[in-house]
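*Asks:* These are the structures in question, set out in turn.
No value in this document is a laboratory result; all are computed from the given coordinates. Keep in mind that what you see is a predicted model, and the values were worked out from it rather than measured. Cβ atoms are built from the backbone, for glycine too; each structure is taken alone.
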Structure I
Amino acid sequence: MTAAQLPRPRVQKLSELDEAQRAGRFDELQRLMPRVWEAMRHDVPNESVVVVPSMNLIQADGSSGTLAHAMEERSLFLLLLLRQPRLRMVYVTSAPIAESVVSYYLGLLSGVIPEHARSRLQLVSVGDSSSRPLSVKLLQRPNVLRRIRQLIPDRSLCHLITYTTTETERDVAIALGIPLYGPDPKYAALGSKSGCRRLFEEL
């Protein structure tokens with residue numbers, strides 16, 4: 001499989017889309033996910049992933065920005081994906097991550113020179129240590145979103161990884177023009193106890 005076989009997703013401004021249009025655009029992007037995943041399995045050049053470890057539950061719980069940042073760093077295990085020799089990663093956080101922490105994770109890569117993996121990793125900080133969800137911070141910073149898009153070598157070979165998948169993470173995917181590795185937030189209610197009971201009643 002080559003990059004030429006995959007359609008290049010277009011980028012649309014969120015301000016130009018109402019809720020129904022956003023849902024439709026998200027569906028379009030999600031249909032690209034199987035082919036993007038297949039490209040990753042075949043180690044295709046210019047494949048990449050954007051990590052935005054956003055957690056909407058933290059703000060709802062009244063937690064501090066310090067805890068939010070610590071939770072964002074919990075997803076650093078995803079750096080182990082850089083064992084794939086052609087994969088590039090953009091890792092987004094609220095505040096900068098200490099280079100010593102990054103070096104520790106890269107040192108866990110088996111059979112990979114840490115410096116080589118580091119050259120394929122781009123760290124992006126939004127410069128906001130408040131407890132608000134990272135996805136909300138991103139959507140309020142079009143310049144940061146633009147920078148992330150510029151760091152993606154080929155959007156047709158890229159996908160977004162988040163911690164939770166709400167409407168704000170969905171909107172980040174739309175703003176970047178890449179599919180999201182996660183469930184559609186419109187089905188979130190079905191994951192609750194009452195939602196599950198309703199599903200079983202309908203079966």
Structure II
Amino acid sequence: LSIAQSEIYWMARKDRYYLSNSNINVYYKDKLIGEPDTINWSRYSRDKLPFKFKQGSGGGNALGKFKFIFDNSSSIYLHDTNNKNGFNLTNRAISHGCVRVEKPLEFAEKLINDSYSYDKLRVEVDLLPVDTTHMNWYRKRMAKKADTLKSFQLKPAWFGPKKAVPLLITYFTAWPQNDKIEYRPDVYAMDEKLWVAMKKFR
């Protein structure tokens with residue numbers, strides 16, 4: 001099930017103001033619905049939703065302030081989160097399939113690898129620039145953002161590395177560490193598939 005089917009649909013049925021309070025825009029046939037709070041959700045089946053949903057930028061966004069997009073066939077990406085407490089859990093498999101990044105700002109700095117661009121990124125998320133000669137950027141950005149907030153027109157800003165960066169995502173339920181084997185629960189149920197594949201070579 002998609003997030004729209006498993007969460008948004010039920011939350012909107014339970015609370016008619018959930019979408020507007022969560023800064024979630026609703027689209028029908030790619031056209032923005034001006035007042036999503038007026039939708040009668042009981043008329044629609046969860047499995048055949050004719051709507052698309054998009055959460056606006058801002059601190060309350062479920063993806064946090066950063067989203068790291070990379071080329072893949074499963075629409076997976078790395079992202080920040082507005083729920084930092086999730087990193088304190090023993091079992092952190094609480095995302096919807098994408099990968100949460102505990103320290104997205106530090107990760108972004110490594111990817112960008114350019115002090116000028118990194119300061120622009122910091123200013124974009126309301127942080128002071130590292131280079132104090134860039135303070136004018138910060139003041140102008142804050143003034144512009146104050147005006148933007150009044151008109152509800154916050155838009156995402158795009159940053160990226162100058163060169164392509166290889167990304168490898170691995171999944172282990174057992175690995176050697178300090179002369180012993182560490183084991184973890186198979187939360188994605190991949191071990192059985194691996195075992196079936198390995199038996200072909202017995």
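*Asks:* Among the shown structures I, II, from which was the value -11500 of helix-only ellipticity at 222 nm (-39500 (n - 2.57) for each DSSP H run of 4 or more, over all residues; to 500) calculated?
*Replies:* On the way: I: -11500; II: -7500.
Derived from I, not from the others.
*Asks:* For the read-out FRET efficiency 1/(1 + (r/R0)^6) of positions 54 and 190 (r between Cβ atoms, R0 = 35 Å, to 0.05), a value of 0.95 was computed from one structure; give its label from I, II. Don't skip to the answer; put the middle values down first.
*Replies:* Values: I: 0.95; II: 0.70.
That value comes from structure I.
*Asks:* Continuing with the same structure: Given a computed value of 0.55 for FRET efficiency 1/(1 + (r/R0)^6) of positions 14 and 70 (r between Cβ atoms, R0 = 30 Å, to 0.05), which structure among I, II does it belong to? Working shown, then result.
*Replies:* On the way: I: 0.55; II: 0.30.
Among I, II, the structure yielding 0.55 for FRET efficiency 1/(1 + (r/R0)^6) of positions 14 and 70 (r between Cβ atoms, R0 = 30 Å, to 0.05) is I.
*Asks:* Which one of I, II has relative contact order in percent (Cα under 8 Å, 6 or more apart), as calculated from the coordinates, equal to 12?
*Replies:* Working: I: 31; II: 12.
That value comes from structure II.
*Asks:* While we're on this one: To test your reading of the models, identify which of I, II gives -0.22, -0.53, -1.21 for log10 I(q)/I(0) by the Debye sum over Cα atoms at q = 0.07, 0.11, 0.17 Å⁻¹ when calculated. Mind dumping the intermediate values first?
*Replies:* Details: I: -0.22, -0.53, -1.21; II: -0.32, -0.75, -1.32.
It was calculated from structure I.
*Asks:* So distance in nm of label points 7 Å out along Cα→Cβ at positions 142 and 174, computed for just one structure, reads 1.6; which one of I, II is that?
*Replies:* Working through the options, I get structure I.
*Asks:* A further question on this structure: Tell me which structure, out of I, II, gives 0.75 once FRET efficiency 1/(1 + (r/R0)^6) of positions 110 and 158 (r between Cβ atoms, R0 = 30 Å, to 0.05) is calculated.
*Replies:* I
*Asks:* Using distance in nm of label points 7 Å out along Cα→Cβ at positions 38 and 134, single out the structure from I, II with the greatest value.
*Replies:* II
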